[in-house]
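Once you scroll down, you'll see the structures, which are given as structure tokens.
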Structure 1
Amino acid sequence: MDISRIDNIELSFLTVADYEDLKEAALQSYGGGLNTYWSKANIEGLTTLFPEGQVVIKIDGKIAGCALSIIVDFDKIEDDHTYADIISGKNFNNHDPEGDVLYGIDVFIKPDYRGLRLGRRLYDYRKELCENLNLKAIVFGGRLPNYHKFQDRLTPKEYLEKVKTKEIHDPVLNFQISNDFHPVRVLKGYLEGDTQSGEYAILMEWDNISYSKPNKNPRTVKSIVRLGLIQWQMRPYNDLEELMQQVEYFVDSVSVYRSDFAIFPEFFNAPLMAAYNHLSEPMAIRELAKFTEEIKNRLSQFSISYNINIISGSMPEVVGENLYNVGYLCRRDGSVERYEKIHVTPDESKVWGMLPGNKLQTFETDSGKIGILICYDSEFPELSRLLADEGMDILFVPFLTDTQNGYSRVRHCAQARAIENECYVAIAGSVGNLPNVHNMDIQYAQSAVFTPCDFSFPSNGIKAEATTNTEMILVADVDISLLRELHSFGAVKNLKDRRKDLYNVIRVKSN
């Protein structure tokens, strides 16, 4: 096609008035095969049911390409469905305005206009439509027009793999993959009479990264989440009440800035052990554990009254006769959930007799899905990888380190977790010293928020960081929508590019 002869290219909604032109374009595109041009009644039905789903590209007033689609409730569609199942004998009974997926039922470009990237315009329109309607995805059965040349020696799956590795050229699949669609599974007997494809198709899917699940509760879906990190100064306190006054002061401080989360460090309540310094270290920390329930309850009250989700850092807790390092997520709706330190340090085990926990999970909040790992746990990449596989957006790491090298281990591992899991990581620690508490002499910290390293994020992966060894709060905003873009369009895709054919991380069920 001589582009210089084109005066006008227009994308418009299909109407019944376009029918004769549409029929001629379909016949030219399909060569009269597959019996795939639609009747006038079919077009009238489609444009009535779902007008915005039927579009054409016109060049100088004549149809050059077309894309037709319906909305379906994909949970009701069988895995081994056929094209006839989808269009319901051309009655389109599967169209459901309340469905969650846009299903493409036809797309073509007339031969004379191929090579002008008109197909991409149609696909881009579908993507915009999917986003505007807040649908999960676009799917369709992709034909395999060159498969008949290899059918005697390759299965459809083998054919697909060779197309993906560029050993075989398939104009349809190559185009779809280049437009960010990914293959889901092979569909057998999909389109009757499609001998070129051996009646096979590949179910192709494009995920809408902007999709948000409809919520019946009166709340907004947050994209920008504000984090309030408390870099806690270790100092003597006369009693629990005095310590909680300082806790409330910090909760109040970060809530004034409308933070969605407040995070305290690991063992922030350690100053209360000073009263038990005359006891052995194992006995002193068990005395400290007696405050944990009260502190949890008070934090839960603060989370409600200050309208903020509080991550309690960590505290010792005795369960039966066993001592654990645990923390609590106190949501602003009043609910409370517990988390445990999975890997205790050699010092925690040797000096205090602390045991490792077994509980690992993500937590749903009104500001996204989060994970929490206590200090040393951040140095084991398997844990955060499991949380990332569950959809974690933000990883919180309360920590306690006494020396700069100990802090550096936590910091650098936290930065690695942000990159490899395509998430935000917030670390919060304590500063100062406790000369009257055995085994808790000095603290070193620089609290910070880390990001992946890609074009939409800081080039060094540091969103914000506190002043080293200074009591302060650190408030930082993180944009969850940028993570969605990174997952699909990042310069590298750490989560998607894992070689699961060679390795995997598997969670072992605890007794």
Structure 2
Amino acid sequence: MIENIENVELQFLTLDDYKELKEVMIEAYSSMSDSYWKEAQIESLIDKFPEGQVVIKINNELAGCALSIILDYKAFDEKHTSKEITGAYSFDTHDDDGDVLYGIDVFIKSEYRGLRLGRRLYDYRKELCEKLNLRGIAFGGRIPNYHKHSDTLSPKEYIEKVKRKEIHDPVLNFQISNDFHPSKILKGYLLGDESSNEFAVLLEWNNIYYERHTVKAATKKKVVRLGLIQWQMRLYKNLQELMQQAEYFVDAVSGYRSDFALFPEFFNAPLMADNNHLPESEAIRELAKHTPEIVQKFTELAISYNINIIAGSMPEVKNNLLYNAGYLCKRDGTVERYEKLHVTPDEAKVWGMQGGSELKTFDTDCGKIGILICYDSEFPELSRLLAEEGMDILFIPFLTDTQNGYSRVRHCAQARAIENECYVAIAGSVGNLPKVHNMDIQFAQSMVFTPCDFSFPANGIKAEATTNTEMILIADCDIDLLRELNQFGAVRNLRDRRTDIFDLKKTVASSK
């Protein structure tokens, strides 16, 4: 099913969705008779708290839903039932001035399970909780496999065995993996839930950003989390094995709720080992044959792990010409292409590679970003043009063999952060490929750079990886700090440019 996905979108629930919603609910709770929410109840939820009712649609078809209310939590006994917490399912207990987001329901259509859509819904709840400055999330979680063990285990013993991975419970395992911790056992929580013997687990998540008795500023901070992959070059048996390693890293950075995963330039170069007997110019074209399949796989991973993937770069043949290109695979299912405009003398001489012609920013759910492949970062005009289009984060996938080559990329990248008042993230490869001509050694230290001003690190380095070591690097970038810098910085590189004496413009890209 995933290969047919063209669009994944999170939307607020409306009454127009009810007919489709009812069908999904009946399927999701097939073991419980008459368990679906009635239209009047859904209407009540939407009227009382529209932000708390969201659906995920795939190709405009409803795939999942999350329902919630806000409670004044201290008004309820911790050992409550579903009926009590919802005011006999009227949801009159909702309180706009409450302090806890309470989860009413989450369900996913069976054909879309395995895409981590539930994680996406829980991420939305966490972000909503932070946005509304609530102290946490709570809900009663079912334990649908408990009936298989109720003769020998108490609910407490069952939960402990699930936590130790001795017993698999699909619901409780999922909640724990999404950072919810079991707090109490709720007896008689949901009438008719025979699979759980009508027991539930009170699950809670604490908002570490909660500020008690404070008035939040009107302008809310936008913090974007970057996940950089410092990739180890090693030989792989085939493309499947290489993409297994790529998925491992996507899973790792996604686990930290990263918004972006950045791979290095030519991370797939190890696959050229099978064609090492060919001239380099032919071997690179053989490698280019893998590019469409890699892009498709990254598209699937972006959707499945709810993360925007910047797929480094790969060789690609267009109209019989060889380019160095990459793809931005967004978590909403859309894909955009970028290309290396300046190829190095070695790329042109050894591989016969051509420079691209299109330069643009990309709109994402985290704002505008730019992507320049390696050598392009050493031409300041490119990033300045992107900054003029509103770029906040510049991503630079690179591949350098020697330390002096790396130093060029590093220092130019840091200059781009200062002069364009943006964050710059660079990610490269490490290790050796003795069986691949022209790709035998690599040197890298992946980093995130900032402008140099009082709100940022004094040395302009937000985070840095260990040199020549395979690892990931996670860094948070506060976009509103860039806005403050632009207005109130000690220096204002963008605003103070002397455009009265020089001009910079972008020509129309030629078609290929």
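Taken together, the values in this text are just the output of simple stated rules run on the coordinates, not laboratory data. What you see is a predicted model, and the numbers here were worked out from it, not measured in a lab. Cβ atoms are built from the backbone, for glycine too; each structure is taken alone.
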For this session: Kindly point out which one of 1, 2 the value 5.8 was derived from, the read-out being distance in nm of label points 7 Å out along Cα→Cβ at positions 151 and 359.
Result: 1
Seminar exercise, completed: The value 2.7 for distance in nm of label points 7 Å out along Cα→Cβ at positions 7 and 23, derived from one of 1, 2, belongs to structure 1
Seminar exercise, completed: Taking distance in nm of label points 7 Å out along Cα→Cβ at positions 39 and 247 for each of 1, 2, the highest value is that of structure 1
Exercise. When you work out Rg/Rh (Cα atoms, Kirkwood Rh) for each of the structures 1, 2, which one comes out largest?
Worked result: 1
